[in-house]
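Novice: Structures given as structure tokens follow.
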Structure P
Amino acid sequence: MRDWPVMRTLAETRRGPVLAGAFRDGGKVVGLGSLRLRGLRGLGLAVADVDSMVIGAFPGIALTGGLPGTLHPSGGPPPELFGAAVRALETALRQAFGRRLQAVLYRQIYRRELPELLRGVALVRAGVPALLLRNTFADYDAYLRTLRKSRRVDQQRLVRNIDADPSVTVRFGPAAGSGLDPDAFFRLSVESARRNHTVRWPPLRYWPRDLFATVLELPDVLALSYSAPDGSLIAATLTFDHPVAPVLGPWGARPLGTDRRSGLWFDHLARLIRWGIEQQRPLIIGGKGAQGPKEALGFVPEPQWTVLRRL
């Protein structure tokens, strides 16, 4: 397998330089990559941190088909193509930075792709698993029958009660043209992330405001929102649609209290799961947070690893 040359573009962000580009096989684009240049505290290393800048469950190397082979129901790209992309990326980094860059950090590496990164000197650490719901159901009712009775009854009651609540307006459809306020969504998302982040590792991560504004205008992005009678935003989430595996995006909501009824988090998952099943999407990727509650809804953890390789 011939290595692919990497086309590079450099951008400066608040958190440091970002490198993004396309993997090409001849004149054909066969993948995309993104990484951040930074120092690794405690080790005194300058590293290329290969990571998705948008979707926390995805690696920074995306090949044809858009999904890591481990996650793809039909197998996706073979591992050796991922290995070819790794070699091309590391070759380009050596040429561009020489000895100024000592290592490469690969995040969200799944089991099929992992052996391609274990050649040579490497440090490996288990990461937070991604949560997957494989759609093997004839319909939404068949899915509900797989849940514990108490959870099934709660999910049905939540959707029914929220639909009948005159103090809440639920909208679901394309994000572009939805009128969803990126500033309000950003604030709710940051507040929710801070409220729910209770561990030291992994560190708290959330999208910058400009990313919300950009993603809300993209095709194939869906917005689910809950609004008060005055039009103000109570809660919202995004979903990245994909013919095989839509990905659940950021969630933001007001804190529980007089300005927000309970149950919206479970309600939004009920609606998105029903949509995915009805649209016959083979897989729903639920991110990496709230593992226990999502497992109660049928999501299954998929292990992934972080790998540090000497350049």
Structure Q
Amino acid sequence: LAWSPAVGLALVGVAAAARRGPARGLARWLGAAFLLELYLCGAVDDWWGGWAFGARRLVSATVVFGLGWATLLHPWLDGERRRRSASLLVAALSLGSLRLSLQMQGDYLYGRLRRGVPQSLAPAWSRAFGLPLDGVLEATGTPGSWPASWWLALRSGAPPGRYDLAEGWALVRSRGDAKGYERLWAEDPRWALSGLGPVHARGEHRARTIEGRAVIGVPLRIPLRLEGRLRLHASAPVTVRVQGWGEGTELLLRPGWHDHALPSVVMPDGLGLVELVVAQGSDAPVVELAWLDVFEPGRDPMAERGATDPEPS
């Protein structure tokens, strides 16, 4: 339901059809079969197809969802003109979906899209329909990400189009990779979601200025206990509030570049948001961010490499 909200609406339609109407007998049988299929899928622990194939176990329930949608749409399609308009709309959406699917297959085949990693899909939409849609989809999110991309925008202040790029990564301990640490560079749009100025050089680092409230995304596949370290530069003594890292903390910054440790906390799975909040004003000190290190206890990359910087991932 989280990946396909339309399925949730279809199930509402099935429940309505099972209560009354000429199809209530069929709806009850199909509803019972769907619940049995759902139970069997939930009882199976080993699924060879991996995460990407999980939803395909319910492909046979399409007839159930079709009945649900038909029940919901029937009151709105009473009349020849409405039915004709709905048919044209469905045909247009189907053809558009087919065109987009063919474009994405070609993009994967010729390397314009990378396999198995989150990435912006707006360029594929632009290529599919021959229109400059990148800016529009950055502002609205790609339709396949709705409404999750809107929720991310509301939480983080990032444009909805950033969802395709940021959501779905598995930092620190991903499948087949348990290196135990990650460095989240401030210039990387996958993690630097909002509230940061343009990339510029500050001494030996590339940095971005914190503009009041900066939001850094920390996507995890499973809950993990993590420690953190921020590389920050301040033009004068100042306090930075860190929210979203456990119960939050305050850092007292001195002028210049310094590392600031974050305590050990259990970060939830999904896309966690770490906020850096500084005072604003014409006379407020300037605070700049170079990176955020996140690592499991005992896996501090600075300690393991003799206080040398880890390679960017």
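Novice: Once distance in nm of label points 7 Å out along Cα→Cβ at positions 27 and 283 is calculated for all of P, Q, which comes out largest?
Specialist: Numbers: P: 3.3; Q: 6.8.
When distance in nm of label points 7 Å out along Cα→Cβ at positions 27 and 283 is calculated for P, Q, structure Q comes out on top.
Novice: If Kirkwood radius over Cα pairs in Å is computed to be 23.0, which of P, Q is the source? Spell out each step's value before the answer.
Specialist: Details: P: 20.9; Q: 23.0.
The read-out comes from structure Q.
Novice: While we're on this one: Using relative contact order in percent (Cα under 8 Å, 6 or more apart), single out the structure from P, Q with the greatest value.
Specialist: Working: P: 22; Q: 13.
Result for relative contact order in percent (Cα under 8 Å, 6 or more apart) over P, Q: largest is P.
Novice: Separate question: Tell me which structure, out of P, Q, gives -11000 once helix-only ellipticity at 222 nm (-39500 (n - 2.57) for each DSSP H run of 4 or more, over all residues; to 500) is calculated. Working shown, then result.
Specialist: On the way: P: -8000; Q: -11000.
Derived from Q, not from the others.
All of the numbers you see were taken from the coordinates with simple rules; none came from a lab. It should be emphasised that the depicted structure is a prediction, and the values quoted were computed from it without experimental measurement. Cβ atoms are built from the backbone, for glycine too; each structure is taken alone.
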